[in-house]
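Next up: the structures, one after another.
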Structure P
Amino acid sequence: MAQADIKSLSLNELTDEMAVLGLPKYRAEQIFKWLHQKSVCTFDEMSNISTTVREELSNLYYISVANIEKKQVSCYDETVKYLFKLNDGEYVEAVLMSYHHGYTICISTQVGCKMGCTFCATGKSGFSRNLAPSEMLAQIQTAQLDNNIRISNVVLMGMGEPLDNYDNVIKFLSLISSDKGLNIGMRHITLSTCGVVPKIYELAKLKLQITLAVSLHAPRDEIRSKTMPINRKYNLARLIDACFAYSKATGRRITFEYAMIDGVNDSDECAYELARLLKGLMCHINLIPVNNVTGAGYKKSKKDRLNSFSKILESNGITATVRRTLGSDIDASCGQLKRRLTEEKI
């Protein structure tokens with residue numbers, strides 16, 4: 001019989017399973033805390049659990065881990081880029097960033113990605129599988145242990161499209177916010193999507209207090225469809241309607257990510273179109289100098305373009321900031337480190 005993923009179980013689910021083994025409720029709570037608060041990697045580390053029970057657990061279950069395969073540390077700002085190896089030998093990436101308010105980690109939700117955005121390195125490696133809730137948690141736990149810190153903010157913006165792995169991501173959000181687990185509140189979590197419209201509506205119904213970040217990157221369909229294939233399925237009109245519905249249901253401001261690409265989407269005309277598109281929506285725009293992804297041929301917008309674009313948005317009532325670039329010397333954009341490892345093995 002295949003072993004089950006114990007760290008993806010909620011406390012209630014774990015309690016039910018332990019009851020089948022004849023274990024009391026308090027044992028389930030002890031095990032849950034070992035898995036989530038103390039971040040153990042083996043059952044042998046559960047020192048207040050009897051040897052007999054530990055052996056039975058190890059026969060029935062496995063503990064998801066994220067072992068450090070490669071690690072890069074920026075000499076500029078202490079940003080740390082991780083390439084993690086999972087239990088089955090697959091690789092995912094995460095980025096740990098230090099801010100004045102604490103530590104933020106950007107984690108992966110899939111091995112690879114199906115979305116095919118042309119400015120993203122992750123999609124160029126193809127898609128392998130979804131991550132389990134435990135594998136998302138393991139990235140955070142390993143980074144905390146490696147740096148002897150507590151991470152206070154989590155961003156689901158690494159490898160993969162979170163809303164393409166909807167059920168596992170929702171389970172992860174429940175586990176990470178548990179007061180018997182890592183206890184990271186929903187308001188400290190950001191979920192990024194390229195625009196899976198039906199799942200935005202589903203997420204809105206849950207009324208979670210997470211921040212929804214939408215990868216927009218263009219003010220009209222003609223441009224967006226060339227850089228983001230998902231726009232051919234869910235165009236801008238449908239996406240913005242879903243964003244209005246999400247904001248109304250949750251009362252939360254939406255963040256729009258906008259990668260500034262020289263000569264593609266950074267003109268004054270694009271800025272005015274973007275302002276009209278988002279008029280009346282409670283939102284904020286992150287202007288991001290595009291990453292240099294091999295083979296894409298994109299160049300970062302010049303500084304004067306960034307400034308002009310931002311001023312036009314602000315003058316039209318849209319709050320915009322130019323995102324601070326972190327880890328510029330260490331391939332800090334997700335997908336690059338895994339792709340490099342793959343190329344080295346070929």
Structure Q
Amino acid sequence: MSETIRVGLVGAGGIARSSHVPRLRAIEGVEITGVVASSLASTRRAADELAIPTAYPTWEALVADKAIDAVVIATWPFLHAPVTIAALRAGRHVLCEGRMAMNADEARAMLAASLARPDRVAMLVPGPFSFFADAAIRRLLREGAIGTPRSFRATWAGAVASTGRDQWRRERRFSGNNVMTLGILYESVARWLGQAEEVGAGLENFAPWQAGPDGSPVPADVADHAIVSARFPGNVVGTFEISAYTRFTPPNAVSIFGTEGALHVDLATQQIALARPTATSPERVEIPAGERGAWRVEEAFIGAIRGVEPVTLNDFATGVAYMAFTDAVHASAETGARVRP
């Protein structure tokens with residue numbers, strides 16, 4: 001591979017334009033040389049608007065081009081597995097958007113493709129909700145700040161757009177088993193508590209239609225309200241509530257309750273607070289600068305390609321774990337039984 005890393009972009013939507021393109025271009029020795037979008041017209045438009053020299057007719061043509069060193073996959077989930085597997089087989093490094101795949105079987109196929117090419121970097125865009133506090137939360141739990149963790153409550157609101165924007169999020173043909181922001185919120189909790197060992201779930205679809213891109217009704221078959229109970233290592237139990245109908249309250253948070261206190265993580269204001277039985281009110285925890293994380297996805301991807309850092313957030317094995325959790329949510333909701341991911 002040449003010293004310059006040449007990146008091809010599959011998908012040119014919001015996250016690609018707001019983050020991947022400008023952040024990759026800010027890294028010395030990285031060039032975005034090709035793009036393909038959902039149609040020839042949108043591909044040419046993206047190439048012009050983003051000043052990318054080559055507009056490919058198909059994603060297959062992009063990943064097959066030996067002039068491309070790395071592929072960034074910023075499409076809807078239904079294309080994540082086929083593009084990732086083809087790109088790895090063609091010898092390309094891969095950065096794939098979060099919501100790894102349509103289901104755990106696809107995720108495992110992606111992992112297998114990455115293991116077959118250990119010389120190529122395979123990385124997922126990690127859920128960013130808790131970047132600011134992950135290290136501090138793990139330290140506080142390790143130090144026994146709340147005693148022994150016993151339970152948690154995680155909530156997220158307003159996860160379904162009422163307009164035609166991003167309508168794919170509520171269509172299973174595009175999103176598979178992914179439900180709103182459930183997998184991303186679970187990803188944060190799993191960083192602190194480990195992977196879930198058992199899941200019970202209820203899913204509701206209160207609005208089985210939505211506004212399409214032109215405003216006309218489009219069927220929606222992804223749940224817009226989810227209640228999930230889960231058991232984590234150490235016999236820690238808790239609930240996830242993700243709903244489109246609690247957006248008028250500020251519940252985007254996770255609270256972890258222990259034998260000697262509670263830790264409240266406000267994901268909206270990016271603050272954490274510690275409550276103890278002897279205190280009259282929770283005390284805000286100052287996060288040391290060395291522990292406060294931030295978005296550096298593109299930098300980490302290029303650093304991994306150059307061999308200067310390992311992939312930590314997120315490797316494909318982590319993605320398989322959160323897709324297995326998502327599959328277990330659906331299995332439990334369908335059968336009424338508790339399911340092991």
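Figure out for me which of the structures P, Q the number 22.0 belongs to, where mean count of other Cβ atoms within 10 Å over residues 87-94 was derived from the coordinates. Of the options listed, only Q reproduces it.
When helix-only ellipticity at 222 nm (-39500 (n - 2.57) for each DSSP H run of 4 or more, over all residues; to 500) is computed for each of P, Q, the one that comes out at -11000 is P.
Of the structures labelled P, Q, which one yields 4.4 when mean projected area of the Cα convex hull in nm², for residues 215-254 alone is computed from its coordinates? The value was obtained from structure Q. Looking at relative contact order in percent (Cα under 8 Å, 6 or more apart) for structures P, Q, the greatest value goes to Q. One of P, Q was used to compute mean count of other Cβ atoms within 10 Å over residues 95-102, and the answer was 16.2. Which one was it? Source structure for this number: P.
Here the criterion is distance in nm of label points 7 Å out along Cα→Cβ at positions 111 and 319, and among P, Q the highest value is seen for P.
Since every read-out is calculated from the coordinates, none of them should be taken as a lab result. Every value quoted in this text rests on a predicted model; they were computed, and no experiment measured them. Cβ atoms are built from the backbone, for glycine too; each structure is taken alone.
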